[in-house]
Structure 1
Amino acid sequence: MHDDIYMLWLSSLVHQVGSRKLNSLLEAFGSAAAIFKSSSEELYGQMSSAPYAFECISKNRDLEYIEALLEKMESRGIVYISRNNPRFPSLLKEIPDPPVGIFFIGTLPADNTEKVAVIGSRKCSEYGLLTARLLARPLAAAGIVIVSGMARGVDSMAHRGALQGGGTTIAVLGCGVDICYPAENRELREEIIRNGCVISEYSPGVRPTPAFFPARNRIISGLCRAVIVTEAGLKSGTLITVDQAQEQGREVLAVPGNISSKLSQGTNRLIRDGAFPVSNYEDILNVLGITPAAETQNLPQNPQNSKSSLAPEEKRVYDRLSLEPISFDKLADTAEVDIGRLHLICTGLELKGLAKKLPGARYIRN
């Protein structure tokens, strides 16, 4: 029987045994088939220090349920490739603890396609969300695959930015690819599948648990040459991905933030410690050694969003907006516009997609 079947068998146990233990077994036995066919004594000799993992493997050495899993995968459009498969991403194969294999739904981008990860905190500010989209959109339009984790906050916005740029995006999950997590991202997940894929090392039906996400993060960075952090506090889980990226030898880039914002303390410290500071998408292309085009020609354009069409009074208000929120009253003072008139101008800028209203009567540039 083809060894990929036995690799699929091993991958179906990752959520119980862990990839590190499975990798050590592969190194000891030489192949997944050899693990499957080994005697209990041989297997226990390699796993005496991990009795629970030994029990999991021993009681599941039955290919009948793998045949049932294959039928389930086929009915749901799920594809599995082991790391022995030529289609398996070459960068991911090189990391210290590579997945035994990956499950995916959608179209796996070609191995020679440039990929970057855009990540950040789930609890983020509008600044973090906007920078994720502002970077992902032109990068995707330039042909770079955007990789993230489909979590709330920055991850979701990175995927949306890539889709708005008409590009390709990959979502790496901490659960089976047949499970939408978080549930509110169902429409986003379907869009990602149509314009890329969702990936996981966990077999279909495996529910998300907190322990799976650090392992998931090593795949996000492992797929890419560079990792861009848009916003992260000092204790953000995003920094776990950064540690893994550095261990993997990936480029780490960070977006500078307001020094008074706790949500930017992590990114500002990364820059202090040597991460490349990012102010626009061209900075990222330069780090990757890609010559920026004069224009990202594939970027969808919305004629309503043109600043050149603004009336002088609208432009004066727009020029006072930035990615940092400004109160309506302060905007009225700095733009020197009558409050009644300012309401109309702000509404017009929102309709044109150039401004966004936040809670508390605050505005930012969109």
Structure 2
Amino acid sequence: MMLWMALASLILSDGTVFEGESFGAEVETDGEVVFNTGMVGYPESLTDPSYRGQILVFTYPLIGNYGVPSEELNEWGFSKNFESENIHVRGVICAKVSEDYSHFAAEMSFPEWLKKHNIPGITGVDTRALTKKLREKGVMLGRMMTGSGSGAGSGIEDPNLLNLVAEVSCKEVITYEPLLDSAPSGPHSKKTVVAFDCGMKRNIIRSFLNRGVRVVRVPWDFDLSTASFQYDGVFVSNGPGDPKMCKETIAQMKWAIDREIPTFGICLGNQLLALAIGGDTYKLKYGHRSANQPCLEFRCEGGACTPSHKCIITSQNHGFAVKEELPAGWSVWFRNANDGTIEGIRHESKPFFSIQFHPEACPGPEDAGYLFDDFLNVLKDRSTIGVRK
């Protein structure tokens, strides 16, 4: 017996209607409609805080065939299997959803999981046509509703006008210590990173802890000048929405850069670093959301940048990008091999750099994992910062 029976519709802001059948929670919602081309990784994608406020369209034709793992927490008190403790998308659109699943770690079906978290889904949609429209016209707002979709597609809340980072960030300082029996004894151990949580994926925290690094997770608007703890570097995470909404985080990055504190950003952190140094950002037509984006690395010497002939396959989820105009002393570190957009920036002589893609993957390839080590290698040669005013 199928869990979805009722007719449901996605109405785009231009009035276009895509009909299908409801699954998950039978509730109405609205948001920005975006698409992801990954073949797997739906549990990680739906729990990625960067999707806050969005309706996610899966281009892969079958979603749910390997079910959903348990929601148990790990020894540090955050999710063991997901990228956060909640589902952040407002709704899901797919061509075909599977109620039946087969995987040794699965504990419930995909429709059951959505229903548990009160998230609606629509299956039976022509996702090829929907994705083609979003690629041609750009991402647009949409409403998911039951019935034939005779209502108008206007009056939909635009999540990009909200401070979504404030919604998904932690509310207090949280410290994570690497486990003594698993932490390495190499140069990264005993280092401390203060991590601005702008919607941080949990595998970023795991990536630091697995390298023996102590993580002090702070809210997006935390004032570094008031820190009562010692640390070796500053990290700024991924997150949802328009980066220009994060004025407080940008100010803190400026504070760190002025004091030459090693700073590393991922995804939204890349955009925020660009804004902190006087650069600019813009909204992409339909963004990059997949697990197979190729990125070329560049090396810059004496103001001239040339490809390093190194290409890595990356996991990505972003709708904004850094503009080409960078201040003196800064250069492009990575570019997207598909459309040439900036995928990373770095200072030519000081320890400040960031990337647009996700080296922690989940879902996705692990080609870029070495960038965590690059950041930590910078920290090992520097003394602990302590409480700097």
Structure 3
Amino acid sequence: MIKDKKKNMVPPFVGIAAVWFGTHVGPGVASGKQVASYYSAYGIIGVFSPIIAMALLGLAIYFALEYSRINDIHDFKSFTNKFFHPYEKLFSSFFEICFLVTSLLAPGLCIATSAQLFEQFFGLNIWVGTILMVIISVILVMYGAEIVKAASTALTGGILVILTVIVFLGINKGSATLSANWASSSIADISMIGGIWSAISYAGFQSTGIIGNCISVSDGLKSRKDSIKTSILGTSLNALMLISIVLVNFAFSPESINSLLPNYYIVQQLGFPILETVYVLFVVMASLSTIITFAFSLVVRFGKKELIVKKIKSERARSLFIVLVMLILDVLVSTFGIAKIINIGYKYLGYFSIFVVMIPFIIVGIKKAASTKKQ
């Protein structure tokens, strides 16, 4: 009885929303570079455009979760085959290509950022830091969906607290600059279409990885209301986080926006050395949260006996094999560096994903929902 109570302490929709948040808050967001490039650079528009991006993403995720719940499908290959029927060969292939590219870029960025921080703050050789991240990731991901949900929920709480502290202190210290920048910023100075397109592009490259990860841990949703709650909670949580970072960037603009690591620049200006150490832990936690969710999604997809080396009979051994292959490839990607991964990899992935993942998910989702309601 006690075990059941513990199991139900975190409702499924909270756990899945935390996986969404945990996947989103990778080092690109934690460093502030993604937010600065896609939102802060567009002035006032950048304060509101995260709502557009997360609402679009939330709508796509709702349809994905509801279809996953109704059909009891929780690996993204089987899901896309059924969801996009009779055009599954086209869209399922597009989705899988995008997801696999994302599973290289996002964890690769996690490893690159964390390893550099380990070297800078703790004096660890960059390869020692890389190996440390790989070991921790393997340990966290080897225990299945529940540990992914639990770890993401715990990390979400810690990340939210630390981020709130940075935003509160940053806005408090830079309130005069924030007011001045807000007053001087005008929609006429920035292309509104450019700001909105940037937000849609952001939702595009986020959609592939986040939808795939949410599907992988969607087991446990009991009703349509659970799917709706997940979408609303995830949309609100992620939009609020992005808006907060945009506002604190306003307080230290233009230096923070032009910095390679905007959030770290802000932390340095606050004058609290201990906060720099906490910030490093924040980035590492964000990185781990992203890595473990991607790793588990790949285990769900490729862990079946017929899909990988048939000689590996043990389920745990198959999972370990998949995770290690993913992490080795991610380490190779990390050698390209933070700037190239964000400015080149994410940019073109976003453009492609808008038209082959996010928009198709919404359009097909609306049709599937209408069909299900009629039946």
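Here are the numbers:
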quantity: Test item: Cα extents along the principal axes in Å, for residues 72-191 alone calculated as 56, 46, 26, pick one of 1, 2, 3; calculated: 3
quantity: Read-out semi-axes √(5λ) of the Cα gyration tensor in Å, for residues 160-255 alone, computed value 22, 18, 13, structure in 1, 2, 3; calculated: 1
quantity: Which of 1, 2, 3 yields 14.8 [mean count of other Cβ atoms within 10 Å over residues 224-231, calculated]; calculated: 2
quantity: Answer label among 1, 2, 3 for the case where helix-only ellipticity at 222 nm (-39500 (n - 2.57) for each DSSP H run of 4 or more, over all residues; to 500), calculated from the coordinates, equals -13000; calculated: 1
quantity: Identity of the structure behind 2.1 (criterion: distance in nm of label points 7 Å out along Cα→Cβ at positions 112 and 328, calculated), options 1, 2, 3; calculated: 3
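Any read-out appearing in this document is the output of simple, stated calculations on the displayed coordinates, not a laboratory observation. Bear in mind the structure is a predicted one, so any value in this text is a computation, not a measurement. Cβ atoms are built from the backbone, for glycine too; each structure is taken alone.
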